[in-house]
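Quick heads-up: structures coming right below.
Values in this text are rule-based calculations from the coordinates and carry no lab data. It should be emphasised that the depicted structure is a prediction, and the values quoted were computed from it without experimental measurement. Cβ atoms are built from the backbone, for glycine too; each structure is taken alone.
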Structure P
Amino acid sequence: MPFFGGSKIKLLDRPLLFIDLEMSGLDVESHEILEVAALLVNPDNFEIKSSYYSKITPEHIYTADPQALEAIGYDPKNWHDAISLRQMLIDLSALAPNCILAGWSVQNEWDFLIYALKKENLPYFFYNYLLEVSTLVYIKHRHQLPSLGMSAVSRHFEIYLDQHKPDSDIRATYEIFKKLTAHQYPA
């Protein structure tokens, strides 16, 4: 597991890395990361410090789930500027060392990142806690919504969402998070 006792940074001082990955399917052993978008957020006021977006060069696209590729709009000619998986991991490590991963249902991101870091023999850059915005929605709004999916929640909060586009997904997740925490951290 990442960073058990490896850093002396206090939990509440760790930046949040809101992250969304688009993958070629949901099985970490046979599918791969194809896109990533991330927002580095200050833990004191929840303001965005930096952002990151990249497409990842697939290594074994033949193992992809066709439905996953369709959902994200994968087309090889649109991946001409993609970078390697290793480079993306190095970029994220430099962007957000000692961070806490945050996202809509961020367990998938956690699993794929751990698998990728092990595969590339790179150290973990995130702490062993997750912040799942979907869980916050469940706690605070489950009786007010027809569904707890990101589309329904985005509509409820009147937040733009172009689903399965990682930059849009992560910005919508961040905006929902801000609305859920607005009474605690006013702008």
Structure Q
Amino acid sequence: MKKKIILFIVFLFLVNQANSEENIMIMKLKDGDVVIELFSDIAPNHVKRFKKLAQEKKYDGVIFHRVIDGFMAQTGDVEFGNSSSKDFDPKRAGTGGSEYPDLKAEFSNIPHERGILSMARSSDPDSANSQFFICFETAPHLDRQYTVFGKVVKGMEFVDLIKRGEGSSGAVSKPDKIISLSIK
């Protein structure tokens, strides 16, 4: 009986370890690797979409088209923002999304603090698709207005080195890009 209990505990540990690892992503930037923990229990549909696009390599080569110092770095336009795609158009980056339908909002009480990943959207709360942003600092005006789906747990110093944009729009000339994004 003791042997069965021990085997069951080991099994639970291994299952839990596997589940936690599948919610860890590695985003390679020019200056280093960024480790991201995804919140599948808080925003399951957004996490599923993010992982799907990463597994399809859709984020690889996508530029940070909008970067506002002291606020956030936005990326994820897999339609017009992929620097290695035939459809790449830096002037249209930030207006596109994926081939998949928009997502319904999954707002939560998790605050928009430094390192938080949140889905970008239009004025329609249910319009998130592929674009996301990483907060440089706390942004309470975004709380419960945008879907938080993850957090940088290591490598925020590399996010801090992403090239900043100009003016209030944060538009970036010669922007940095995601080299690759993958499940750990």
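For the read-out Cα extents along the principal axes in Å, a value of 67, 33, 32 was computed from one structure; give its label from P, Q.
Working: P: 46, 42, 25; Q: 67, 33, 32.
The read-out comes from structure Q.
When helix-only ellipticity at 222 nm (-39500 (n - 2.57) for each DSSP H run of 4 or more, over all residues; to 500) is calculated, the result is -6000; to which of the structures P, Q does this value belong?
Details: P: -10000; Q: -6000.
It must be structure Q, since only it matches.
Kindly point out which one of P, Q the value 2.5 was derived from, the read-out being distance in nm of label points 7 Å out along Cα→Cβ at positions 84 and 124.
Details: P: 2.5; Q: 3.2.
Comparing all candidates, it corresponds to P.
Something else: Given 31 as the derived value for relative contact order in percent (Cα under 8 Å, 6 or more apart), which of the supplied structures P, Q does it correspond to?
Numbers: P: 25; Q: 31.
Checking each candidate, the match is Q.
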